[in-house]
Structure P
Amino acid sequence: MYCGSCARDNALARELLARGHDVTLIPVYTPTRTDEPNVSQSRVLFGGISVYLQQYVGLFRKTPRLLDRVWDAPKVINTFAGRMVSNDPKMLGELTISMLQGEAGVLRREFEKLLEWIHAEPLPEVINLPNSLLIALAQPLRRDVKRPVVCTLQGEELYIDGLLEPYRSKTLELIRSQIENIDRFIAVSEYCARFMSEYLGIPEGKMSVVPLGVNMQGYDRRAAPDRDNEFRIGYFARIAPEKGLHLLAEAYARFRRRSDASKVRLEAAGYASPAHVAYLDDVKQTLKRAGFDNEFTYHGVVDREGKLAFLRSLDLLSVPATYDEPKGMFLLEAMGCGVPVVQPRRGAFTEIVEKTSGGLLVTPDNPDALADAFHHLWQNRDTVAVLGESGFRNVRHHYGIEGSATRLLQVYESVLSSASLH
């Protein structure tokens, strides 16, 4: 699927490269997939197949490196990842613990390959890990490369909290025990910084915020809303219960019972894993029982051109997540096209909507509150236009990739300045 965290990291790397900085973006586990030009390296560290084989078949912890090059080839990884991805909670828990045990665990060989690779590269001034689940890389990198290591925090708590016990508790214990190996943590929102500081026990002086940034090229303003046109409510995110498509379907049905026979539609796009096909079917059944299934379209995964066309076709976007989302990239993308949003007042949604004035905030987990907001905007197209224009303007001011990259450089410079004192 297209990964939001990968898209963020890739967009920042592209912007820094454009400014003349040297950046090496190296994938871990699998090749990255983004809907913009991908600047990541073709090599994959901790290749997903190698990690799996070493975890579950002891023989592969001692096989010749030549075989590793076969397993770690991006084409081979993509072939198997596309067909054999497992969501077995026990398997995910065991692999997570092994990664966090670092050089002392069964994946020691992969850590050796990491150090061999980085010593063959021009040594960086700063190393940036993409999330705290990779924190075990920090200690060997700092020891061997003698460069500061920073770690981005961008939503991994959802994965951690989804682990079964004892894996969840052990994961948190292992991450917390290695916080001292990180020179600075970078949160993608103010909410993320507050939450993760408490969740992982990160000292205040080790936390900085670098807001999300979007490359706004191609994000043209949608056509002005017209009461005579079809009113289109959209959803753009992974198809999964925590993203709240089922709540949106319930809210849509309640809204439709109040909006007479007007031309109204519910449009959804985003990746649906095999494990969530049944969930999507349940959403469709909800709409069918309400008599509105013929007004719903699921567009599947869309590329960049398809994404921009999809967003510009909407009158509003709503992703009523059932948890405290720390990012909300889909809000920035919708506002970038002048589309207002209706979101639960939780997580990073609150700060994004309040900073941009590009939408409405409602009570979380409440289909009636969502339906009320939809009805209000359906009746007041002028308000839709005002919110859309405000979001279009302010998302560029607060969440453009240029500002995000500038802030990231400031954090790196601060880390380097502090490191030079020791």
Structure Q
Amino acid sequence: MPSTYLTLTPSGSGNQRKFTFSVWCRKSAINPGSSYFLFGTGTSSNYTHLYFDSNHNLVMKGRASSSTFCELISTRKFQDPNGFYHICVAVDTEQGTAADRVKVYVNGVQETVFQTATYPSQNADFENQNASAPFKIGTNYNNTANESFEGVMSYFAYCDGQQLAPTVFGSTDSTTGEWKINTNPSFTPGTNGFLILVDGNSLTDQTTNTNNFALGGGSLLDVNDNPSNVFCIINTLYNQTNSQGVTVTDSGTRTGYDPNSSRSAFGNMAVNSGKYYWEMKAEATGGTMVVGIVNVNEWTSINGASGYGYHDAAQNLGYVGSSGNTETGGSATSYGNTYAQDNIIGCALDMDNKKIYFSKDGVWQNSGNPESGSTGTGAATFTFSTTGFYAPAARMRNGTYIQWNFGNGFFRTTAISSAGTNASNNGTFEYDVPAGYTALSTKGLNL
């Protein structure tokens, strides 16, 4: 959450010339109010900051006696809200070559092109080992409201006394070629070193130290999202690119639209095989709330200004709150019960048999049986494209707000009241997940 930050007051001074940050993070908001802070400590005249600025550039900055002595601002932008970045910053100001004193790595690759590159002088001291200055994670040194990090962080490590390579914290997968997390990084933490957020929300230091953090504000959600298993969220890039005007908040799990016209929202993962389950809670149904799926070949060509993309797509199917009908390409078919505020709609998508089912508060509509396979007992009637990829979708208008649970176990900041069964052990949901189904996540795609 944007107001959440973590704090630790170091027990003593550490090495102010040699240290390494490592954190895995997923940004959520597309247009930050000011900056996304990963780490901050110090005062207005003396501080160490690591953050994404309002232009989505990565910044490492050091200040002493009201003078900036280190400032590296990346040229490239980091705007992807759909996956995790691994940020590693390794410092050793005792190095003779200026560019070796601060090294910045993203997903294992060193950044070498900066729009601003001010390196510290040899043997310069950073502020982040001053025992009187608390460490802050997720905000700057004075907790400025619009500079809080919005998104998810995992495996935040700090090494006091060494300039480490990113390979301590990650490695290249031999099969996929992707940079993946090392869940058991081996390093000597030093006086003020730590490793936290290993299981998503634990503030307990996992190193040989006891540098445990405290919650400084907001709330810390124990979500399942992590670098090894990224869950589907609503695609905020589509909303921005196509000027939809849909409100997307809570790390891509809440959508809404207030004007009296239709607008669409789509998930950031699409599938053409496998069986998947997710849930949607009606926060406010407004004029029209429709939830379902859409062929990505349809929504990628939609004119965002019209806003009717999901409604007009020929390869879509939705369950309509106000009527209980299903709807595809603008044509309605009698299906199930109406739903309204606080009802939870479950969607079971069987791409192996090209069937889709909807439930209301745990009851499958139209006497549906998601486990019926090719028979498709009670499935919503819909002709799938045999080669198409389908993503979660919704249509909203006139004050419609939807809370999405793709498996993290929360509707906004409220945990589900009673977890249903889930044989796949992937994702946490309010109601039972049908046998053979799993959460729509990177792990789920490979089950």
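Computed from the coordinates by the stated procedures, all read-outs in this text should not be read as laboratory data. Values in this document were obtained by computation on a predicted structure and should not be read as measured data. Cβ atoms are built from the backbone, for glycine too; each structure is taken alone.
Figure out for me which of the structures P, Q the number 40 belongs to, where percent of Cα pairs over 29 Å apart, for residues 100-259 alone was derived from the coordinates. Here the read-out was taken from P. Given a computed value of 19.4 for mean count of other Cβ atoms within 10 Å over residues 252-259, which structure among P, Q does it belong to? It must be structure P, since only it matches. Quick check on the output: 19.6 is mean count of other Cβ atoms within 10 Å over residues 44-51, derived from one of P, Q. Which one produced it? Comparing all candidates, it corresponds to Q. A value of -500 was derived for helix-only ellipticity at 222 nm (-39500 (n - 2.57) for each DSSP H run of 4 or more, over all residues; to 500); which structure in P, Q was it taken from? Checking each candidate, the match is Q.
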